[in-house]
Each structure stands twice: as structure tokens, then as C-alpha cells.
Structure 1
Amino acid sequence: MMLTGSEVKSLREGRATIAESYAKAENGEIWLINANIPEYKQAGQFNHEPTRPRKLLLKQREIAKLIGATERAGMSLIPMKLYFNNRGIAKLEIGLGKGKKHYDKRETDKQRDWNMQKARLLSHKG
């Protein structure tokens, strides 16, 4: 991941969120979109934009593999874990994910409705 100094300092404080972020391929590069790394207070005028797109540094073979999987199989690139390695370098673990099918969504909705009904019945009886 290509980061500025204020982004790294903010990451070291442990204030980043990748919960609603995703990665996408563009012009033979992989970009991290919508990851929130808050501004570092002591950076002043040299601060960064919190949700800017960030380029992920990958080998060409890895990029080709990920682009092929997203285009061919319709998968999505999902950031899983953001951490510092033993040498103190910020790393992002990304995974390939496949969306739910329509019947899977119906099953999830049924399960959610049943859990709500069960909670309602238990609260009236208890």
C-alpha cells in the first residue's frame, strides 16, 4: 500500500477502518477504495485526505491473477486485515469473495425473520 507519512502515523495509533472498503482493478493496478484512515493531528498542513484511493503494491503475477478472477468469475476483492509486519511495514491482506445467490439471500431473510419472531415470543412469555 502506498501511504504518506501522516497515514502511517495514524495507522500506528490504530485508528483505521477497512470495514466498508473494497479493492478494484484499474489500468493494470489494484486500488483500495473507501478505506478510512483518519487525519493525524500533529501533521498540520501536511495531512492527508481520510478516504482517498490508495494504490496497493503487488507483483505483476499477483495483479494478473486477481484481475483474472474478478473479470472471469465475477468475484470481488475484499480487504481482510490491516497490520504491521515484523519489519514495521504496513500490510493489507485481501481476499476474493463471491456474492450470494438469490436463494441464499432468501434463506438468510427466513432465518432473520424467525429469529425476530422467536425473540418476540420469548419476550412476551418471559
Structure 2
Amino acid sequence: MSAAIFRCAIETRTSETNATGHIDHTVIPVWFELARRPIYKLFNPSEEFSTWNTIIRKLELDFLLPIHHRLRTEVRSQVSAIGNTSFTVTQELWQEDRLVATGRVIIVYFDYSMQMKAPIPEAIRELLEFP
């Protein structure tokens, strides 16, 4: 499988800080979701909600260091596993040259009309393996 890494620069905002002056822990899942956009587009190129076909099954976050406002910030995302109906995206949050947080999300290919998971189509599987 390809080890393609999707990179997303983040511009921190003052409104994302908490009482300690650090980026609030509730902001990181939002940044990670934004950084997964290129992966979601493989499933739904139009990004229309009427054709949305994925759902999050599990989300894990680990905070390694304080996350600061006004530092160069980047999320790095990589598809790390592909199953029959789901795949895993591993994510890292970097500030300057320090790894400050990590995450892992399991995403299920989902048929909303049937309200059930479905096998990932082979064409999409190939894109996930070799973006």
C-alpha cells in the first residue's frame, strides 16, 4: 500500500484558545476533520451531503504537548489500514518541528438509503491504496 501523506496547513485563531492560552482540546477534532477532506473527496468528489457515503465509527486522540496559538501548524493524514467496509486514517498534528497530538479515526463506507455499511468499491479502494 502507498504511504501517501496528505498535508493540511492550519491557521490558528485566537477564538480557538482556552483560559490557559493554549489551543482548546475541542478544536483538534475539527482540524483533523478538515485535514481528512482530500480522503473524503475520494469517496464523494462533489462533497454534496445528498451523496455522502461515509460515517465515523471511532475517533481517538492523544495530546502529547501543549498546542499553541500563532505557531506554524500542520496536520498530516495517512490511510493506515483498509478493510472490507471500513478504513483507518492516522493523523499527526505538528507545530514547528514538534509532534503535539495524534489521532486515529475509523471510517465506514455507509449506504444511508439502506442505513447499513457496505463494501468499499474497488475503484475507491485503489485510490486509497495508491493516491
Structure 3
Amino acid sequence: MNKKKILIVEDEEHLLELESLLLSTKGYEVKGVLDGPSALELVASMKPDLILLDIMLPVMDGFEVCRQIKANEATRHIPVVMLSAKKSKEDLVKAEQVGADRYITKPFKSAMVIEIIQRLLS
């Protein structure tokens, strides 16, 4: 069976490592990047099955990364789960507008993230 590929876009290295470890132990193939432009490059070459995307990123924020992924015919089918410390109604609405499939606020429970990922990938 092919391992499902997950791209994690997170600018805080310790969080990127924790999320990568968590998903790797659940049997996913995980790649991580620290900024939006790198994420868009990797989406094109890696063809991930799902993207975990932080909002507050250097260079290009997660909203713009998601918008570009969902605007591209070749990548719009990829589920995008936004992870953010931002909890305002405006941020939730903006995430919906750019096409995010789910919005999870930090701090989050690992079990909940795994459950959402499994649901989106099934």
C-alpha cells in the first residue's frame, strides 16, 4: 500500500519537527517547509495527498498559499488543513474564502488533527 504524502508548512521549526514526527509515526510520508514559496514549489513536485498549512508565514501567508493551491487546476483537489493561533471570525471566513478544507486553532490536540487528516484522506 502506498503511504499517503503530507506536506507540512510551518515556520516554527520545533512545531514542524513535532508535527512531522507525529504524522510519521502514524505511517504517513511527511515533508516539511518553512515558507509559502517553498510550499508551492513542493506541491508541484511532491503532489501531496494533504497539506497542513500554518497561516502566519514569512514571505507569503498561508491564506495566499492556499488560494494559489486551490486556484490551480492540477492541485485544487488536495485537501488543505489550516493550523493557526489566529482565532477570529474574520480569519475563519478568510480561510473558507481561499478554499481551506478545515481550520484548526493552536494549541490543538494531536488526536483531533489525526482524526481530521484520516477523514479527509479516506
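What follows draws every value from the coordinates through simple rules; no lab data is involved. On a predicted model such as this, the values are computed, not experimentally measured, just so you know.
Tabulated data
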{"item": "Structure from which -11500 was derived, helix-only ellipticity at 222 nm (-39500 (n - 2.57) for each DSSP H run of 4 or more, over all residues; to 500), options 1, 2, 3", "result": "1"}
{"item": "Cα extents along the principal axes in Å, for residues 44-83 alone from the coordinates reads 24, 16, 15; which among 1, 2, 3", "result": "3"}
{"item": "Which entry (1, 2, 3) yields the derived value 46, 29, 24 for Cα extents along the principal axes in Å", "result": "2"}
